[in-house]
Structure P
C-alpha cells in the first residue's frame with residue numbers, strides 16, 4: 001500500500017467541513033513553478049490531463065453515490081409503496097451510468113497510465129487509483145442488462161419482504177430469494193469464473209476473506225461460546241431481566257434516541273433520524289449521516305442498543321478524513337470494520353459495567369416511573385443476561401455469533417445448491433433449536449426477520465461476528481497503550497475513545513484495508529483470541545463461574 005506512514009494525520013488539508021479534497025491538488029502543477037515544462041515521456045502521456053480526468057471521474061462517481069445513497073435510504077423509510085418499481089428503475093439507471101463511467105476502455109487506459117506515474121501522485125491519489133481499479137474489476141465483466149435486472153429484482157424483493165414480514169408470509173418472498181441467489185451466482189461467475197461464487201461475495205464485504213477464513217474464525221468462536229453457554233445454563237447464577245421490561249411510550253423513545261446520539265458524540269448538524277421496519281444507517285458524506293430506527297413499545301432496550309449500534313456506524317462515516325468526501329476513498333473500508341465500530345459502541349461501551357450508570361440515567365430521564373429505582377448493577381446484569389432468543393438484533397453479546405453462524409451456514413447451502421428457499425424455514429428452525437435451544441413460532445420471528453437477503457447482501461452476515469472480534473482487539477490495544485478504559489466509561493465522556501478511533505481507524509476511510517488497519521493500529525495481525533478471551537472473562541465473571 002502506498003501510504004503506510006504512521007504520521008498523526010493523513011496528507012492533505014486539516015480536518016474540517018471546509019477542507020479541500022486532496023485529489024483537487026495537482027502535484028504536476030506544483031513541480032512547474034512558472035517555468036516551461038519539459039516534454040513528458042511518451043509512457044506518461046499527459047500527466048496533468050490524466051490527473052484532471054481522474055478528478056472529473058471521481059466527481060461524477062461521487063454525485064451518483066450521493067444520489068444512490070439517498071434513494072436507497074429514504075426508499076425504505078418514506079417512499080409510498082406504489083413507487084417501488086420507479087425507485088428500482090432510477091437505481092438501475094444510476095448503476096448503469098456508474099458502470100459506464102468506471103468500466104469504459106477510456107477509464108481503463110486512464111487508470112493504467114496513472115498506475116505508472118506514482119512518483120507524480122500524492123499518496124491519496126495513489127490510493128484512489130488502486131481502489132478505483134478494484135471497484136472497476138467488480139463491475140467490468142458483468143453485462144449491463146444482468147446488473148440492471150439484479151438491481152430491479154432486489155428493489156422489488158425488498159418491498160415484498162417488508163410486506164411478507166408483517167404478514168408472516170414466507171411463501172410470497174420465497175421465489176424472490178431463489179431468483180436473487182441464482183442471479184448472484186451468475187454475476188459471480190461473470191466476475192471470476194474460477195472462484196467459488198459465495199467466496200466472491202464474501203470478499204466484496206471483507207476484502208481478502210473467504211470461506212476458509214470464516215470457517216477457521218467461526219470454529220474458534222464456537223469452541224468458546226458453546227461450552228460457555230452450556231456452563232451458564234447448567235450452573236450459572238440467575239439474572240433478573242424484569243427490571244427493564246414493561247411498556248414504554250414510543251414518542252418518548254424518540255426523544256431518548258436523540259439523547260443517545262448526543263451521548264455517543266454525534267453532531268446533530270450532520271444527522272438525520274428517521275423510522276423504518278429494519279434499522280440501518282448510512283451516510284452521503286462526512287457532513288450527512290442517516291440513522292433509521294424502530295422503537296417498540298414493549299421493548300425499550302431494543303431501540304437503545306439499536307441507536308448505539310447505528311450510531312457507531314455513523315461515527316465511522318463522519319470520522320473519515322473529510323478531504324476524501326468526493327473520492328472513492330470516502331466511507332468505511334469494509335463491512336467488517338464498519339461492524340467493528342457499531343458493535344464496539346453497542347457492546348464494549350454500551351453493555352459495560354462502567355458505562356451502565358450513564359446509560360441508565362439517560363433512560364430514566366424519559367422513563368422515571370419505570371426506571372427511576374433500577375440500580376446500575378441491576379441494569380448491567382439485565383442487559384447482559386444470556387439466553388437463547390429468536391431475534392438476532394436483540395440477542396445478548398455471547399449468543400449473538402451463533403445467530404450469525406446459522407445465517408452463514410444457510411447462505412453456503414443456498415449458493416452450493418444444497419437447499420432452496422422452500423427449505424430455509426425448516427433449516428432455520430432446526431438450527432435455532434440445536435444451537436440456541438429455542439423454538440421458532442413463525443417465519444416473522446425466523447427467516448423473515450432480517451432485511452439483508454432481500455437486498456442481495458449475501459456474504460454480509462459473517463462481518464457482524466468478525467466486527468465484534470475486531471473490536472475486542474482494538475479495545476485491548478487501547479488499554480495496552482494506557483487509555484483509562486474503565487475511568488473513561490465511568491465519566492460518561494467518550495471523547496478519548498472516539499479520538500483514538502478517529503486517529504487509528506476512521507480517518508483512513510477506504511485508503512487502507514481492514515487487515516492493514518488492524519495491523520497498524522494494534523501492532524499485529526488480526527487474532528480472534530482477543531474476542532474469545534473477552535467473552536470468557538466477561539461472562540464467567542457475570543455468572544460467577
Structure Q
C-alpha cells in the first residue's frame with residue numbers, strides 16, 4: 001500500500017534579488033514518518049520550510065496537502081492546514097506562564113478561559129509524555145522547557161504536520177533522548193514531522209528518511225536505514241569529505257591562563273559565576289560543556305575584559321617574557337597593550353563580533369586599524385586577509401565588498417572565526433564556533449582549531465555537541481549554574497558522564513568538596 005503524502009512540494013522556486021534560494025525543489029513527507037532535511041549553509045533548507053509555514057511565498061511551484069493543492073500566504077493559513085513550525089529562536093513572552101503562551105493569539109470564537117486552556121494543554125502533555133509545569137513563567141524555564149512549550153503550542157492549534165528547526169542545538173544528551181522519545185510517539189500517532197539539523201548521528205538515529213538540498217537544488221531522498229554519514233555528506237557537498245577530527249597529543253603543555261576563585265554578578269546583582277578555578281594550557285584544547293545559560297558566556301567575557309569580575313584572578317603567563325599578568329578588571333585594549341594575544345569568537349556574532357552594515361574588508365580592519373602610521377587607513381592588507389578567508393573557508397559571497405548582514409548565518413560565522421585566528425593569538429577562546437554551520441564547514445573549523453593547538457596556542461572551545469567535544473578536546477570543563485561541576489579527560493569520559501555533570505546541582509554546602517573533586521581530576 002502506497003503511503004499518502006501529508007504534504008508535497010512540486011517545483012518550488014524562491015529568489016531574493018539575484019540569489020536563487022530554492023530552485024525547482026520537489027519534496028514529500030508522509031504521515032507517520034520523521035523526515036530530516038540536510039544541506040550546507042545557504043542550501044535553502046530554512047527558506048523552504050518558511051514557505052511551508054507561511055513566512056515566505058514561493059515565486060513558482062505548488063504545495064499539496066493530502067493531495068489537494070493549497071495556497072499558504074501567512075502563518076495563519078499554515079495553521080488552517082494544520083502546519084506548525086518550531087523555530088530555533090523561540091517566540092515566547094518571557095513574563096507569561098507556559099499556559100498563557102500556549103493560548104496567546106488563538107481565536108476559537110469562545111470566551112477566553114485560561115483554566116480550560118491549561119487543562120487542554122495538560123491533556124496534550126500527558127498524551128505525548130511531555131514534562132512541563134504549565135503555571136511556570138517562561139523566564140524561569142530551561143531551554144528544553146521553553147522548547148516543550150513551543151511544541152505544545154503548535155499541537156494545541158491542531159498541527160499534525162510539524163517542522164522543527166535545529167531542535168537539539170542546546171539540549172543535553174538526556175534532554176535530547178527525551179525529545180526523541182516524544183517525537184517517536186507523535187510519529188506513531190500519525191503525525192508528519194520534518195526536522196532541520198546538522199547532527200548526522202541524530203539524523204541516523206531518529207528519522208525514517210533523509211532529504212538533501214545542495215545550493216538550493218533538491219539532490220534526493222534516501223531511507224535512513226540504507227545510508228551512512230559519509231554518503232549523506234557526499235550528497236550535501238557534491239564531493240567526498242573525510243569526517244575525521246585528527247586529535248593529536250598535547251606537546252609540552254604549559255599553563256597559559258590560570259583562573260582562581262572567579263566570581264561574577266550580572267547587572268541585576270545575581271551571581272553568575274561562583275568561585276570558578278581552572279587552567280588553560282598551551283598546545284591543548286580545553287572544552288567547556290554546559291546547558292545554555294550556565295555561565296559559559298560570562299566566563300569567556302570576563303577573561304576577554306568584557307565583564308568585570310567581583311573577585312578572583314585571571315593570570316596570564318606570557319610565553320615570551322615569562323611574566324605573569326593579572327587581567328582582571330582590565331579593558332580589552334589594556335589586555336592587548338600588555339602584549340596578550342587573546343582572540344575571542346563571541347556567541348553573539350553580529351551584536352559583538354562583527355558590524356553587519358560594514359563589508360567583509362572593513363570588518364577585517366577592526367582588528368588592525370590602530371596599527372596605521374598615518375591618518376589614512378590602508379585597505380590592502382585587510383582586503384588580502386578577507387580574500388584569503390573567503391577562499392580557505394569557502395565563504396559564499398559575491399565578493400569581499402559585500403556587507404556582512406547580507407551573508408547567511410554560517411558564512412558570517414566563517415568570517416568571524418577566520419579573522420580571529422588570523423591574529424596569531426596565544427590564547428584563542430571560541431564560543432559555539434560551529435553553531436549553525438553545515439558538516440563540511442564545521443570540520444574546516446575543527447581543523448583550524450587543531451592547527452592552532454599544534455602551534456602552541458591555548459584553545460578554549462565552548463561547544464554544544466558532546467560528540468564533538470569528546471573527539472576534539474583534550475580536557476572538558478563542565479559548568480552548571482555558574483559552578484564548575486567537574487573537569488574530565490576527554491579521551492576517557494563518556495557523553496552520559498558529561499550530561500550528568502551538566503545537570504548536577506551544586507549547593508553552597510557542597511561547593512568546597514566539589515572544588516576538591518575538580519582539582520583532583522585536573
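Figure out for me which of the structures P, Q the number 168 belongs to, where volume of the Cα convex hull per residue in Å³ was derived from the coordinates. Considering all the candidates, the number was obtained from Q.
Quick check: 65, 44, 44 is what I get for Cα extents along the principal axes in Å, for residues 56-287 alone, calculated from one of P, Q. Which structure matches? Clearly, the read-out refers to P.
Output the label of whichever structure in P, Q has the greatest value of distance in nm of label points 7 Å out along Cα→Cβ at positions 168 and 232.
Working: P: 2.8; Q: 0.9.
Across P, Q, distance in nm of label points 7 Å out along Cα→Cβ at positions 168 and 232 peaks for P.
Among candidates P, Q, the computation of mean count of other Cβ atoms within 10 Å over residues 200-207 that gave 21.0 used structure P. Among candidates P, Q, the computation of relative contact order in percent (Cα under 8 Å, 6 or more apart) that gave 15 used structure Q.
Could you figure out which one of P, Q the value -18500 for helix-only ellipticity at 222 nm (-39500 (n - 2.57) for each DSSP H run of 4 or more, over all residues; to 500) was computed from? Intermediate results must be reported in sequence, preceding the final value.
Values: P: -18500; Q: -9500.
Source structure for this number: P.
For the set P, Q, ranking by Cα Rg over 2.2 N^0.38 Å, for residues 80-151 alone places P highest.
Coordinate-derived values only; no laboratory data. Source: prediction; values computed, not measured. Cβ atoms are built from the backbone, for glycine too; each structure is taken alone.
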